[in-house]
Structure 1
Amino acid sequence: MFKKDNHVIFHALNMWANYIETNDPTISRNDAIKINQLESIKPLDNDQQTFIIRLRTLATKHLNQGA
């Protein structure tokens with residue numbers, strides 16, 4: 001499925017962030033808004049929002065390392 005470790009790390013970190021945002025590892029907050037599933041969006045405190053940004057930044061960093 002994923003040939004490189006950095007792709008696995010990228011997807012895992014994004015799925016973790018999605019889970020924090022919506023309780024569903026396959027749907028991010030932005031995706032939930034796009035498909036009008038606003039009820040799935042969890043209210044997050046500042047620490048959680050900061051952590052999600054950190055996860056997504058780290059995910060992108062790992063993806064770019066394998067480019």
Structure 2
Amino acid sequence: MLSMRELIGRFEEDGIGCALVSDDADNWAVVSDGMQNVPDDPPQDIHATFFISEAEWKPSIREALEAWLHA
């Protein structure tokens with residue numbers, strides 16, 4: 001198992017276009033399926049919509065990152 005530092009490092013390197021998302025029930029998911037406007041001069045405000053399947057929700061940030069890493 002990677003350390004949290006290693007997981008975050010991989011997310012920073014390979015997670016371009018991904019988002020770490022939480023819901024109101026304390027679940028977490030790493031997602032890349034969705035839509036957003038393209039910022040003209042990043043960073044700036046964006047509007048994003050994600051499609052998150054039930055299976056992608058995990059009870060912790062660590063589990064969500066681990067699932068994304070091994071997907």
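In this comparison of 1, 2, the computed figure -21500 for helix-only ellipticity at 222 nm (-39500 (n - 2.57) for each DSSP H run of 4 or more, over all residues; to 500) is attributed to 1. When relative contact order in percent (Cα under 8 Å, 6 or more apart) is calculated for each of the structures 1, 2, the largest result comes from 1.
Here distance in nm of label points 7 Å out along Cα→Cβ at positions 1 and 57 was calculated and came to 2.3; which of the structures 1, 2 was it taken from? The read-out comes from structure 2. In this comparison of 1, 2, the computed figure 23, 45, 26, 5 for P(r) over Cα pairs in 10 Å bins from 0, in percent is attributed to 1.
Values in this text are rule-based calculations from the coordinates and carry no lab data. These numbers were taken from a predicted model, which means no experiment stands behind them. Cβ atoms are built from the backbone, for glycine too; each structure is taken alone.
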